[in-house]
Structure P
Amino acid sequence: MPGHPRYAAAVDPSDLAFAGAAEQARMLADGELTAPVLLEAYLERIERLDSELRAYRVVLYDRAREEADVAQRRLDAGERLPLLGVPIAVKDDVDVAGEVTTYGSGAHGPAVTSDAEVVHRLRAAGAVIIGKTAVPELMIMPFTESLTFGATRNPWNPTRTPGGSSGGSAAAVAAGLAAVALGSDGGGSIRIPSTWCGVFGLKPQRDRISLEPHDEAWQGLSVNGPIARSVLDAALILDATSTMPGPEGEFAAAAARVPGRLRIALSTKVPTPLPVRVGEKQLAAVDQAGALLRELGHDAIVRDPEYPVSLYLNYLPRFLRGISDDADAQAHPERLESRTRNIARLGRFFSDRRMGSLRAAEAALSARIQSIFDDVDVVVTPGAATGPSRIGAYQRRGGVSTLLLVAQRVPYQQVWNLTGQPAAAVPWDLDGDGVPTSVQLVGRPYDEATLLSLSAQIEAARPWAHRRPPVS
C-alpha cells in the first residue's frame, strides 16, 4: 500500500481508518489520498481484526475495489460529490444488488437484483459499499448473535455484545473497520449498539430515509439511519439519503452551527411498566449532561414525559406482528431458529384489522407523549439502563423470557419509535466493564437539525471520536 503513487505517506493507515467520513471526503477531494488506498486501509484492518469481532457478514472485496477505482477516476476528472470514494458499510437487512439480504438467518432467499433506495442514494453521493454487517436473526434482539452466523463481539470488551440489531454496523465503525455505517432502528437498533460501542447513532424522523423495497417495516416502527464516529459524519449520511425536501446540505450545516439557547428536559424515568433498575453510571451520565448543558448556556430542567401504559399496548403488538411478517416473507421459514419461530407465532395473533386500529390510535397517543415538547426543545435520557450482556447469555432461553430480560437493559428507546420522532445516542463515558455509555437526545418531530447541532456542541465540549477500543 505505501508504494501507491498517491499514498499520503504522512498519514498512518490506522489514523486514516479513524479519521471519519467527512475528513476522508475532504482528503480525497483535495488529492491528499486516493480512494483505492483508503479502501485498502480498511480491507487490511478487516482481514486482521474481523475474525475476532465478526462485524461483517460479508466483505465485498472485488466489487469495492472496482468501485474505489471508479471513484478515483471521477475524482481525477474533477468530479465532486459529498461521499465520493468513502467506504461505507450497510446493515444486512438492506438490499445491495447482487448480494443476499440474510436478515441474520439461514432462511433467506437468493441474491437480490437491485439496490434498496437508501443504497442507491449512497452510491449517488459517491460512496463505496465495503460490505454488509452482521445482525441477529430478523433484527429482533439487542444482541447480535445467530445460530447461522455466530456472535458479533464488542470491540471495547469482546466478552460482551456490541448490542443490536445494528451490532455489526456499530462494531465496525467503533473498531475502525468502516468510515460510517448504515443501520436500522425499530426499537433502539441504532441507538443501543451505538451506546455500547461508543459511537454516534441517529434514529431519524420516520420516513426521512426510504425503507424501499421494505416499506412500512415493523408496522411503521422501523427507520434507516447512520452510525458514525462524529456528528458531522452522521449529518453527511442524512443529507445524502433524506427523501424529504429541504435545503442542500441542511444537516451538515446544522452540525456546524451553535444551537442557541435551548430548554432541555432531563429525565431518568423508565417508560416501561416493568420494573427496571438503572445503573449508577447511566444515571450519572444524565446528571453530568445536565451540568454540561447549563455550562453551555442552556436551560436544563428535570422533567419527565408522560408515558401511558397504553404506549406498550400499541408498540408490542406492532413489534410482534412485524416479526411475524418478516418470518413469513423468508424463502425458507422452516430454517428459522426455534426462538424466532415462537416469537413470530405471537405476532400472528394480531390481525390486519387490529394493526389498522393501532395505527389509527398512534396520533393521539403520540400527542400525549410529545406534550412535553410544548415546553422544551430536547429531552435527555440515559442511553441504556445497564451495560451489554455477555456473549451467549441468552443462548438457552425461549423467546418470551429473552425479550423480557433484554428489555430491562434498554427501556428508553421503543417509545420514540412509536412517536416516530428523531432521537440520537451521544457517547458519554466508560462503565466499570470498560464499555461505553451514552445519553439519548430526543428532538421534536422532524427536528433532526436541533439534535445534530446540540450533539455537535456536546461533542466539541466532550470529545469522543479520538477514542479507540482495545480491539482496533
Structure Q
Amino acid sequence: MRLPIRTRITLGYVALLTIVVLAASAFLLVRLRASLIRGVDEGLATRAAQIAIGLQGGCEGEFRDVSDASLVGLPLGEAAAQLLGPDGSVRESTGDPAAAQPLIDVEAIDQILGGGTYRDTVKLGPDDESFRVLAVTPPSGSCKGVIAVATSYEEVARSLRQLALLLLLAGPAVILLAAAGGWWLTGRALSPVARMTKEADAIEVDRLDQRIDVPAADDELRHLALTLNSMLDRLSRGLEDRRRFVADASHELRTPLAVMRSELEIRLRDPQLGPAARDSLESATLEVERMQSIVENLLTLARADDGALGLLVEDVPLHQLAESTITAAQSMARAAGVTLLVDGPAAPARVDRLRIEQVLANLLSNAIRFSPRGGVVRIETWERGDMVGCTVTDEGPGVSSDVANRIFDRFVRGDPARSDDGGSGLGLAISREIVLAHGGEIWVGTSSGAGGAFSFKLPRSPSVTELVRE
C-alpha cells in the first residue's frame, strides 16, 4: 500500500536530513579531533624545543631541571619527558610515573635518529592511559639519544565524547523538529491541491457549470486548475450535446410512433383479420407502446435537465393518489399473483397530481415485478410535521447497500438478485427528478433479502413554479 504523498515527501525529507546531520556530525568530530591533536602536538613541539635548547651544553645533570621547567603549564601528573638512549633505554625521566617505561620503541628511535620527528598516541601505565607523544633528537653534539615529551590524551578524548553525546542528544531533536516543520510545510504546499480535490469532488453531473478556483501564482498548481477547468468545459459541452440530441430525437420520434400506433389500432379493428396476423399486430402494438413510454421518459428527463419540468399543482391527498394508482395496476397485479394494499392517513399536499401518480406507478410497477407470487405490495401514506410521504414495500429480494447508492441513476436496473425484465432503467430516475422538482426527497431501504422499501417525502406546500392547469 502506497503512502500518501504528504507522508512520502516528509519521510524523504527526514531521511535526507538524517544523512546530512550524520555526515555533518562525523565531519565535525573528525575536524575537532584533528584540531585538538594539532594543538596538543604544537604544545609538545614547543616544550621539546625548549628541552633541546636547554641541553645544548650537555645532557648530564641538566635534563631533569630543563624538563621540569618546560612541562610547566601542562596538567600536573599528566605530562612526562624522557631522555632515551639509542637502544631504547630510559636514561632520565620526569613527570608522570608512566614515564618510567619507554614512551616509544626502538624502531621509532631509529626513525628519529635518521632525522625524523615522531608523533603518536600510545597507552601507558597499569591503567592503559592514553598519552600523546612527540619525540625529537637533541642538539648536535650535546648527547646521543632521543628527547620524548608526552601529555595525557584523556582531555581530548573527554572533549570528543562530550561533543558526541551532545550531537547524539541534539541530532534526533533537530530531526524531529525538522520533520514537524516539513510536515507543516508540505501540508501548506499541498493545501491548494486538497482544495481543488474537494472542489472537483463536489461537482456533480448536474452541476458542470461550476469551476475550480485558479491560484494566482503562475506555477504547476495554476496549470493543474486550468487543465481541470478545461476538462470540465469539454464534459459540459459533451453532456449538453447529448442532452440536446436525446431531447431532439425523442421529440422527433413522438409523431411517427403515434402514427404507427394509430395505424396498428385501426388495423386491429378489421373483423376479417386472421388470428396469426392479429397476434402479430397486438405484439407490435405493445412494442410501440413501450417505445412511446421510453420516449416520453426521455423527454421528461430532458425537461428536468433543462429546468423546464413545470408542475401543475393542486391540493390533493396522497392517499387518494395511492388508491387511484393501485386501481390502475390491478390487472398487472392479478397477472403476477400479487395483492395490492393501501393504508395510512389522507396526507393532503399541494402537488402535481399526474406527476406524483407517475412516481407511484413507477414504484408500484417495480414492486409488483420483483414480488413473488402470492406476495403483498403495500402503499403506506404518512405525515411528519410539514412533510407528507409514501412508502411502497414488497416481499421481493430487496436492494443491497452497494446498489442503493446508484439505483436512482439513469439506466440502472438493480442488482442481479432482482429479476431483469428488460426495463429501460429510467423509471426510478424520473421518479427522483419529479420528487426533487417538488422540493422533496426519495430513497430506498437497504434490507437485502427482506423485501424492497421505496419511500419519498414532499413538503405540504412546495416552493415551486406553478403552472396553471387548463
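Rule-based calculations on the coordinates, nothing more; no lab input. Quantities reported herein were computed from a predicted structural model and do not represent experimental measurements. Cβ atoms are built from the backbone, for glycine too; each structure is taken alone.
Here log10 I(q)/I(0) by the Debye sum over Cα atoms at q = 0.11 Å⁻¹, for residues 95-374 alone has been calculated and equals -0.71, so which of P, Q was it run on? Please report the intermediate quantities before stating the final value.
Values: P: -0.71; Q: -0.97.
The structure behind it is P.
Which structure, out of P, Q, was FRET efficiency 1/(1 + (r/R0)^6) of positions 71 and 455 (r between Cβ atoms, R0 = 30 Å, to 0.05) derived from, given a value of 0.00? So the calculation was done on Q. Quick check on the output: 1.6 is distance in nm of label points 7 Å out along Cα→Cβ at positions 303 and 359, derived from one of P, Q. Which one produced it? Source structure: Q.
Taking distance in nm of label points 7 Å out along Cα→Cβ at positions 399 and 439 as the criterion, the largest value within structures P, Q is that of P. Assuming 12.9 is mean count of other Cβ atoms within 10 Å over residues 239-246 as calculated from a single structure, say which of P, Q it is. Working through the options, I get structure Q.
Out of P, Q, which structure matches -12000 when helix-only ellipticity at 222 nm (-39500 (n - 2.57) for each DSSP H run of 4 or more, over all residues; to 500) is calculated?
Numbers: P: -12000; Q: -18000.
Of the options listed, only P reproduces it.
Source structure of the calculated read-out (distance in nm of label points 7 Å out along Cα→Cβ at positions 207 and 367, 1.7) within P, Q: P. Highest-scoring entry among P, Q, by distance in nm of label points 7 Å out along Cα→Cβ at positions 47 and 103, is P.
For the set P, Q, ranking by relative contact order in percent (Cα under 8 Å, 6 or more apart) places P highest.
When Rg/Rh (Cα atoms, Kirkwood Rh) is computed for each of P, Q, which one produces 1.53?
Traced to structure Q.
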